[in-house]
Structure I
């Protein structure tokens, strides 16, 4: 529904080139929170692990593997974010060209 909302109702062409990179701050901040919480609060429920997701379980995988997992996840999110950015630019150009054609 969020994608449909963006597609049909949000103004296009207003995002800046740096914004998709800034969107990564939310999941990366959450990762830092999870690591700190795991050290301070202990296990989550009856899972036997202080980490909510297996791909960032430092105790089971080690820091090297977790950093690789986080890096791949961040890269995937960045690619998806810039895909939306490019789509937004394209949709704004289509809208501008259809509006300029209607004004002739």
Structure II
């Protein structure tokens, strides 16, 4: 398994609904030549679907999209963010394994 495959597998292990540290994101992005910048995520008062608390980091959905773009992966579009996360990473793995 090469460095790109390992990075994708690590991101898959994190799961589709997470905010990760900038340091972790950049370790994942390094084999692809991607540098991620952090964002502050704020939970609007009373929003039960928002993050549980204010935090700073990188959204894993954004990471999966950038990685898939970096390897020119071909993926399907999905409405659910979790399914799209998975589709991006599966397409990235397929592209990596095909030598793209």
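Just so it is clear, none of the values below were taken in a lab; they were calculated from the coordinates. As the structure is a computational prediction, the values presented were derived from the model and not from experiment. Cβ atoms are built from the backbone, for glycine too; each structure is taken alone.
The figures follow:
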read-out	value
Which entry (I, II) yields the derived value -15000 for helix-only ellipticity at 222 nm (-39500 (n - 2.57) for each DSSP H run of 4 or more, over all residues; to 500)	II
Structure (I, II) behind the derived value 25, 15, 6 of semi-axes √(5λ) of the Cα gyration tensor in Å, for residues 34-89 alone	II
When Cα Rg over 2.2 N^0.38 Å is computed for each of I, II, the largest belongs to	I
When relative contact order in percent (Cα under 8 Å, 6 or more apart) is computed for each of I, II, the largest belongs to	I
Among I, II, which structure scores highest (criterion: distance in nm of label points 7 Å out along Cα→Cβ at positions 42 and 82)	I
Identity of the structure behind 17.0 (criterion: mean count of other Cβ atoms within 10 Å over residues 18-25, calculated), options I, II	II
